[in-house]
Structure P
Amino acid sequence: MKTRFWRITEAARQGGLMLRLLGSLAFQMHAPSMVLQAKLGRAYTDIDFAGYGKQAKTISEMLASLGYHEDREILCLTEGSRAILKTPPTASTWMFL
């Protein structure tokens, strides 16, 4: 999961896009000595990001270029403020814009 995080953030950096990591992966990267996730044997199942709404189209295009597919139903239901993008087989990336 961390490999996917670095791949996405590097592509965002190169494209001049602002993304912020959220959720359990952000917590673990900020406080690596807190190992509760590992002690419980829990795997990271998704990556949560927040980005600027004005960059939403460019962020979506960047993620599509990395092989992520947007869940159009979620995008419509949230009026464009939230996107769920998936890559095979099941990894998800959540985007709050």
Structure Q
Amino acid sequence: AHIAKHAVIDTGFVLKTLAAAGDDVLIASTADGRLLSYQINGVGDWESSELKSSGWSAVDSLVSPGGGLYYGRTNGGMYWYLDADPTDGKGDDIAYHPADPV
């Protein structure tokens, strides 16, 4: 269900970054380097997926225009990533483009 007004979805999130990645979809990184995805189904109703178990601790800013594109800023660079299927809850299809910074 689409949340169209201010609502507390839940509490207890401990995240380093958080970005909207589509309608009712959030992506986040954690201090220990994980990349997570959250599918928001309604107030108090959400599902999380671990897209990557490590490698995202250097990202201090994360944005997404949607469509599986993720942009991560580190100390000294901005990089882009493409999630071939951002709805599958898996990260094995995220392509990293280190030689093609933004």
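The table below gives the values:
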read-out	value
Highest-scoring label, criterion being relative contact order in percent (Cα under 8 Å, 6 or more apart), among P, Q	P
Comparison of P, Q by distance in nm of label points 7 Å out along Cα→Cβ at positions 5 and 61 - largest value held by	Q
Label whose coordinates, when mean count of other Cβ atoms within 10 Å over residues 29-36 is calculated, return 9.1 (choices P, Q)	P
Structure from which 0 was derived, helix-only ellipticity at 222 nm (-39500 (n - 2.57) for each DSSP H run of 4 or more, over all residues; to 500), options P, Q	Q
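Bear in mind that the values in this text are calculations on the coordinates, not laboratory data. In this text, all values refer to a predicted model and were calculated from it rather than measured experimentally. Cβ atoms are built from the backbone, for glycine too; each structure is taken alone.
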